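Okay, got some structures for you below.
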Structure P
Amino acid sequence: MQELEELKITMNALVREDRFNEFFNLFDPTASLALQENNYNLLIDLYLKRSKIFFNIGDIQSCIADLKKITEWIDEHGTDGQRTTYLNMYATVCGELGNQKKNLEYLNKAKALAMKLDDFLTLCKIYNNLGVYYLVEGEPANAVSHLQKGLELSKKLDEENEEELMVLLKLNLSKAYTDLGEFEKAEELFDFLFSYIEGKQMMKTSIYVLQYKGLWFKAQKLYEEANEILGKAKDFASKNNDLILLEELNNILVEVITELNDKDRLIAIQKDYIDILLKIKEINLNQNLLQIELTQNEKQYESISTKDPLTSCYNRRYFEKNIKKWLMEAKISAQLVGFFILDVDYFKQINDRYGHLIGDDVLKSVASMTNDYLSAYESIFARYGGDEFVAMVKVPSKDELVEIIDNLYNHISNRIIEVDDEKISTSISLGVSTNVNGMVSEYKEIFKLADDALYESKRNGRNQYTVNS
């Protein structure tokens, strides 16, 4: 434990000091030790940090691989703060691959969660990424609005985090001001940015500073100055083998040199551009595969976030989120909402007699039958934990709710479930309650009413249902 704690401190220090080669060298032994000690919190942090580094050096494939690696860990063991960081990183990758719709969707999800947590650090990052989104969409005024919100929030951060985020926010703000023609405001920001990148590793942020200053010159028709600084940016992007940035820079340089009417330089830059396009053509298939993988990863994450892995019905988190919403809506509309708890009778004895694997199959069978039956109604069915399931259903009257419960009980109880040549007689007990047409609007209250009814069913011998009046 002490060794792992020391490694954690070292890894955080290496990231802070941009000593990425040393971070990569220590990554595998640190991650391996964290996994041995079931320290998933540290594992998630390590992979999130490395995915960000991969992104910053232009290695999108490795970035996606790290995000994919931690998808299940995030859901099962991650904190809300880690989920927010994951969604923000996911959105950034979507934007890099040109999927602006998904970029905005995941940024808004991350923003909502960060605001709920009062996570100012992550909120600053999200406002920065929203600024980038609006720059790409050609809406610099919207970009300025979001970036300024981020700068204001950054004042609440500690000195170290404030500086890192201020650089990103001011970088993108300089581009927004340039696009708006507010060159003096942009120039003030460039003074700060160039003093910051002096002596720093030439990663994406540094290259973008040079690129945006080049665009600033170009917007004012200072083409020689633009050509010089964009050439430096291109050299650094080439050293990083960042083909996406190289393509952007060559596009801009072609426009600049065309304005200078320098045919020799134009021929040279166009030749470079053709070489880059050929390289991009070679990796286009890989990029398409990455997009497919990202989409599959997104679907996997959505499924893991809402579904119980054993029974494939909804999980407790999804259910509790939605029943609170249903109850609040029903309070306004006076909609009758039925709620029940379903318990598999004597499930411990089934596990003890037949083993946990067969017990799991019994749970899957009960869940499948219940889910299939309730699919005919506007309902949500979920595994609450162990052998206990919960459901809510919108009904026009209490009589119809009782009819639904009665049919469900008869559909499942006293069924013979066959698993691996074993014939297992299964019965269920249910406790039922309602929101009394909106009079009950608290989840805890409707749950307690159903739980009390379930207790009555068990006290009276199980294999029955009780409706709490």
Structure Q
Amino acid sequence: MQARAKRLLAFVCMTALVLLFSTHNVSAKKTTQYPKSYDLRAHGMVTPVRFQKDAGLCWAFAATSAMESNALMKGLGTYDLSEVHLAYFSLTGVTKPLPGLEGDVLTFTGNKPWYQYGGYSGFATVHLMNGYGAVPESVAPLSMLPSQPSQSLATGHAVLSLTGTKEIKASNKNAVKQAIMTTGALVCGTHFSRNGSAYYNAKTGALYVNKKKNLDHDITIVGWDDNYPRSNFGTTKPKQDGAWLCKNCWGSSWGNKGYFWLSYEDVPSQQDTCYAYEVEKATPSLYIYQHDGGYALYGYEHCTDMANVFTAVSNTTLLRVSNYLEPTSGTLTIYKQDKKNAPGSGEKLLSQHFSTSTTGYRTFLLKQPVSLKKGERFTILFSFDRPTFAYTDYDDIGDWYIDSDITAKSGQSFVKLTDEDWFTDATWNLRMKGYAFLQ
């Protein structure tokens, strides 16, 4: 058996870049010609600037801003989502987890209030994909700090659900532009101090850092100008014109009414991965079959097939599945699982092609609903055209201020690597889910 490969995700906090776990990121190349300048505000696809005040929640403000923008892009309406709700439950966990996540426990271990710590888009993504959803600001407003939301608010109040993410290297200018035009505002990390920065020109609202620095602040990119003058930056200037238009979360009295320009050549942000969020209106009756409640992101290289096995909790109509994938393609198959044999050995209920061009969570609508009876075991199986990386959760996240513990069981998730047989383990689960209506 090949050794587990550990991937690393960048973790943005208010004071430093903390490396927790690793991810590989590939962005699809586009040949589309893009306009010289673009501004989502001109198309009504950005919500108002918010103010995080003294809370270290820039990452949550950026995530909600991106989700609100995507909702506008999809014609779902205008939302003001709660950053406090997202951050609190992403960092401290849910005491009564959703079905399938029992035993997966997130514990906050910091010695300061939770809202004074930073976070990362990956935390928000896992929490939202686990089915907890985004709630209105009125449910858990910023004004409630230093109090915290009641655990009774963890579920039952979502207005938007996350269906997928696109992770795009900030250095891939065309891919970033493509994502802005198709999905809305993107989360990106920068090096930026609220107490002032030698790299920021306050007169023009322009930021350029010419050396490697810690990513300490999340913002959202909402547009660009290829001809933005290099002369508008501070004492140290980039070599070329051009900048991203960015929305901050320090109120509308800061910068250019809450916005600023970030040079295309800014060194710290070029090392980051941008996040695009795909949302839909929340459907409370939609049941999620899932095993993966942990935050750590590990996995196996050279994966040719992966599968999750579930047991129908009631008469079930399976509608779609999701998975965390690198750019790949292959065949998605649903089986009625034989109890004694490996995945794919039972009755085939559905088979269809799938593909994805960016790293991240992707939800696939089944070409037809799959009906299952209560108690029947079924398998969701992905077979890849070429070996890829199989992402899993894991019972480890490092000695930081959150501790992620999972309860995995052998026989829940299976992986097949090149020239090897299926194997399963009691220390991890695949990031694969099924979405269904129960009868």
Structure R
Amino acid sequence: MRTIIIGASHSGIQAARTLKKLQPEMDVVLLEKTQTIGFFSSGLNYMLTNKIQDLQESRAISPQALLDEGINLVRLAEVTKIDPVKKVVFYTYGKEVAEHVAYDFLILAMGSTQAALKTPGSDLANILSYKNITQTQKSLAILKQSHEVTIVGAGYIGMELAYALSKQNKKVHLIEQMENILFRYFDSEMVTSVLADLPSNIQLHLNTTPLSFTGVNGKVEETNLSNGATIQNDAVVLAINARPNTSLVQEFLTLNIDGTIAVNEFLQTNYADIYAIGDLIQVPIHGTNTAIYMPLVNHAIRTGIVAAENIVYQNTVKLKPTKKTSVTQLGSFYLSRTGITQEEAPYYNKKVVAVTQQFEDYGFEQNFSQRPLLKLVFEEKELKLIGAQYISKFPRLEFINLLAEFIEKDETALTLSQMEAFFNPLFSAPLHYVQQLALQILAENN
């Protein structure tokens, strides 16, 4: 039996490794059109802040490690055609040698590409994106020489890059069409402390979008905004949504209206032996009847595992809905979130109540200056937990995974009030943060 995986993205790599672990006799062929596998685009930030010294370090695993696991990794293999009836993949190796290989199962993991702006002047030089390593190398070289940089998009990607550039003493303009930063992830009240501590060389431009870019000698020099302002800049970085790479399969697979590949709960396409994963698909949202396209590495990993499991266990493993669990670090703040925010709840027709509190950091061995901020969002009727946001100056990032599991298990304020948590006076208070907020929301809605 042979499974071909197209794309050594994070999802493709995970699918290959899971298949080999669960079914060692399976012939797993992983085709990747570039030399680099499992690249983390955040490598740009890591290079700017000297966390790594070479972009090749910004990867999930080495090619040799995959080969050692028995995976047939073929790099510089660009797939040119798929015959879903005869179950054959055609590709060129090194852009010269034409090859083809038959499959029993096919997993599509071609990833995504940074969305392009259709704004006048967007074809000027020094308008950058950094989804893959080639783009990142180009962007890094230009940004190092730039003095004033505009970033379009104040989500995770844009905010993290803004902080990295600010440490290099660049003047940064951050453009966001919404009324606040990180609007898809955090309620406005939760980012107040981040905004108050924003580096002085980062200037926010909220509730506005680029109308056009202008320049001299083919290079961008000005960004003209919809609010009438004009920004002087040496470079512009697009930190906006990605789009799925589906051109290879759009003629024979069913696509959703947003261009993602339509899959069932087992990640099968309209061809039962072809699966799609990672940045190619939407994922269902926990507690709602909707799905979302949100390219995150944790989505890629989970979908890679599930596709492999369904090949091994004959399509019996359903993909669990996402809670959009994610974290970031901005300056001295560690931000984490899971589930639905209070501000987005109306979009899912949910009536909610919420409670927010800043805590003293208890325990004789703790730093009392940290004062973490926790917000829990509950459905109004049953007081079922559906969302959580946590901000601290100490990296307790695993805490958000616990809160995500509470949401997964449909815990209520009543059950959370008696959660079992350790107590040691060196490290904790007798009553856990979650218990305190659960009791508070019960009291307010008694």
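Each value in this text was obtained by applying a stated rule to the coordinates, not by laboratory testing. Keep in mind that this is a model prediction, so the values were computed, not measured. Cβ atoms are built from the backbone, for glycine too; each structure is taken alone.
Can you rank P, Q, R by Cα Rg over 2.2 N^0.38 Å and just name the one with the largest value?
P
Which of P, Q, R yields -3000 for helix-only ellipticity at 222 nm (-39500 (n - 2.57) for each DSSP H run of 4 or more, over all residues; to 500), as computed?
Of the structures listed, the value fits Q.
Taking distance in nm of label points 7 Å out along Cα→Cβ at positions 51 and 75 as the quantity of interest, name the structure among P, Q, R where it is greatest.
Q
One of P, Q, R was used to compute relative contact order in percent (Cα under 8 Å, 6 or more apart), and the answer was 13. Which one was it?
Source structure for this number: R.
For mean count of other Cβ atoms within 10 Å over residues 67-74, which of P, Q, R scores largest?
Going through P, Q, R one by one, mean count of other Cβ atoms within 10 Å over residues 67-74 is largest in Q.
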